[in-house]
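Please go over the structures that come below.
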Structure P
Amino acid sequence: MTEFTAPQFSPAQQEILSLLGAKPADRPQFDFAIKHQLRATIEHHLDPLASDIPDDTTLWVSKHALTTVHGCEVKWQAEENEPFEYSVPVARGTVAHKAIELSIHAKGDWPPAELVDESMARLTEGTDRLAEWLQGIDEIERAELRAEAVDRVSGFVELWPPLEARWRPRTESRERQEFCGGKVVLSGKVDLTVGIADGDRAGKVIVDLKTGRPQMAHRDDLRFYALLDTLRVGIPPRLLASYYLDAGRPETETVTEELLDSAAARVVDGVRSMIEVRSGGRDPVLRPGPPCHWCIAQSQCEAGLEFVSRDRDDGW
């Protein structure tokens, strides 16, 4: 007779299980009023600025826009004026995340390559700009996109344990909050959430799947998501985690009222800068830094070119 044994989890998978699980006593409680307090604070600071936004215009505020404007306003303005275009580096995250979504919810043991193929097929059948781009790429670009997405999905499947339905896993969750009569819209799309609040007790874990080196901007992204989720649900998430697939480790942060206040202040400061620069109230502030390497305005920016040249001379 065949002997059946319980599935054995790797150390990395055990670490994820420990990360996601928490006893009720270890889950913080929040006042139900926190949602309304945060919204009132943001509205108090943004409403006086709304008059500089034309009535037929919406200022869309994403995690990328916030990170960019807080880093270099010249780069933010250049991206605002440049039509968005898809490329392999831009599309690979969407393809991989769709495949990871399928791996979580589909029954059976699907190889990562098949998940990516199914993801690309479904995205190609859409009617948005990504579908249009996928329909027009050549076979070399398609192979490159597939290879990079398979690498990401393989890392997730290898490092993460199967997520049970009772843990309420959600992927690619969209969140949106409007202010100033719809003139300012905060929006985001979360890679993965696990768990939900229980009354006034936090229970959700928000996960951003990353590659490369940890950066402060990654933590700021998650704080932005925590703010959006609190404004939507009313109770903040319990924990934020940037999970680095190539390193196989998470960087975590516990959600507190102080963290949410900081995230709200960062949003207000970022939106103020966007409105002032967009309306012509002042010139954008130039702040050379690592993003100069992939800035679309690099060729016209003397300070950016100097920073990139110095970085290369230093061996970066």
Structure Q
Amino acid sequence: MNAAVNNQKFEQVIQKITPQSTLLRAWELKGGVSAQMIALEIEQPDRQTKRMIVRRHGAVDLENNPQIAADEFKLLHMLHSAGLTTPAPYYVDQSGDIFPTPYIVIEYIEGAPEFALAPEYIQQLATQLARIHALDCSKLDAAFLPQQAQRFSKKVGERPTKLDESLDEGRIRDTLEAIGPVSQHNPSVVLHGDFWPGNILWKNGQLVAVIDWEDAAVGDPLADVANTRLEILWAFGINAMNSFTQHYQLITSIDFTNLPIWDLFAALRPASKLSEWAADDVSEQRMRARHRLFITQAFEKLSAA
């Protein structure tokens, strides 16, 4: 598809949202893995300019959930209405009239991911995750979101034929299988599902948006905490991970008893994928070493318990 056709299609998109507006430019936003994101700058009938993003989910997400565009649109509306720092949703289209797959149009927020975080940034991460988890699920229409407990059971129950023993996948799975279904001590909350530095936008030292909600679910907040702990360990080291954990624990009343279990579950995510996730060989070796540290502390806490 050439640039002219792209512009023609995006012209059709903006006419659905703000009729009589003019498309000034369109450009692809880098960094999207699971979805294509095209930024649009438009001139509205009142001559004011506005930016927005057209977000089209990839084949894997669509196969897992054909309704993912509508679900993410509904979730963003719910979260934005609750005052969270998420992009406002503008439009969802599942008709196939413009693009062959569904898409959503969301707010463009000025900011960028930050991979050199100062200590106060880590506290902002913990505070923001706590704010997400503080939403009262009993007052939200979140029935369309998957249950994290079911994800846990499916992931642990489907042992692959070939294990990634370079990441101790066999030992992790043996331990989780022996534990069985996790007894949940915390109220279920809305989970981001992939709360890591690449999905956080910053501007002038302030966290301005949490993006990419396609992995959202409902379940134990420790599922998010564990995944974020590993991502922070990879990106910033053990001190940053501990600081994040301590600050989150300080400002919430979450029961941390099952954190080692959720840590091990999070440690399964990169199995057989780490080489694809790492930017280069040096990064991969660092990530492998920190993964070993991560699961070692989890095994030690389980043994002590």
Structure R
Amino acid sequence: MLLLIGCIYGGLAQPWPSRHIAQGDSLILTAHANNARSYLWFRDGEPLNGYHNERLIVREAGMYTVLALGDACNSDMSDPVIIIVDDNGDQGSPIVDMQIYNEPDRPTVMIGGTFFYQLFIVNKGDSTATEVTVTATLPENVSFESILGTYAGQAFYSPSSRELTWRPGDIASQRSETLTFGVRANREGLAVQLAVVSSKQTDINLNNNRATAAVDVVALSIPNVFTPNGDGINDLFEVRGLEYFPENRLTIFNRWGSEIYKATPYRNNWDGANLAEGTYYYIFDIRLHNGPWETFKGFVTIIRNPSH
């Protein structure tokens, strides 16, 4: 401990004659003196105006000393602490806290549809993060389409590894960057994409360096025949995947173009009522998750006695 001497005794609560810090980092010097009412801090022998507490946050190189002031007398000047600022910091690398958010633009998508993943990274630490790298691994049931809009740094996709690699450059403390890319849904199933962020520096919280985004890829299947005969098998006009599109409307027409059934929304509960066996025409509309409506048209045949 570096002592303050005189009628007030104490010292600086740092036991080092010198200390290295990395560029952009900071260090707290703490003075200790019994019965002190105030402190005067000095850098290279010059007083630091406005700094009179027992703690001083140091970001610049120099020789730091402190004087304690009391009611009746003051301490002698403390022994110095030398602060050295260098690029790599002898005492270790800067510490960062990189966090990644990974969000899809919708919860479900139909086979053949395109949707987007947004990657958002932020440096929550006090030091600049360098050599930042983001890797997003695509699920097997989607294919990469393109990157949307502008973004920092460089990004490229490797079909062999199914990985999108994004190098946004250095990220200063409390700064963020965003990248959005599109994929096409090819097969049914849950499309879970994993994104990971890393940097050259030590990360104090690895729990927020990984994030997943899940999209349910569904196949909307409209039947062309059903058998409403009360046997509990295929009795209803059941649209597979309808539960993913609650905003929908169904209209059924007979062979003369007359409307015979309409539901908004349709709930997979039409049993053909008392209609005769035969072929009918439908128009089925669903609202997609991004807003527009999509229309499906076709024919459905009612068979009441399939064994004949």
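Nothing in this text is a laboratory measurement; each read-out follows from the coordinates by a stated rule. From a predicted model like this one, the values you see are computed outputs, not experimental measurements. Cβ atoms are built from the backbone, for glycine too; each structure is taken alone.
If Cα extents along the principal axes in Å is calculated from each of P, Q, R, which structure is the one that comes out at 66, 42, 40? Show your work: numbers first, answer last.
Numbers: P: 79, 53, 44; Q: 66, 42, 40; R: 113, 44, 30.
The value was obtained from structure Q.
Assuming 34, 21, 13 is semi-axes √(5λ) of the Cα gyration tensor in Å, for residues 39-190 alone as calculated from a single structure, say which of P, Q, R it is. Each step should come with its number before you reach the end.
Working: P: 34, 21, 13; Q: 34, 22, 18; R: 54, 15, 11.
The correct label is P.
Which structure, out of P, Q, R, was P(r) over Cα pairs in 5 Å bins from 0, in percent, for residues 199-262 alone derived from, given a value of 3, 11, 12, 15, 14, 9, 5, 5, 5, 5, 5, 5, 4, 3, 1? Could you put the intermediate results ahead of the total?
Working: P: 4, 18, 31, 22, 13, 8, 3, 0; Q: 3, 15, 20, 27, 24, 9, 2, 0; R: 3, 11, 12, 15, 14, 9, 5, 5, 5, 5, 5, 5, 4, 3, 1.
Structure R accounts for this read-out.
Output the label of whichever structure in P, Q, R has the greatest value of distance in nm of label points 7 Å out along Cα→Cβ at positions 167 and 239. Walk me through the intermediate numbers first.
Numbers: P: 1.0; Q: 2.7; R: 4.9.
That would be structure R.
Who wins on distance in nm of label points 7 Å out along Cα→Cβ at positions 71 and 247 among P, Q, R, i.e. which is largest?
Values: P: 1.7; Q: 3.1; R: 7.5.
Greatest value across P, Q, R: structure R.
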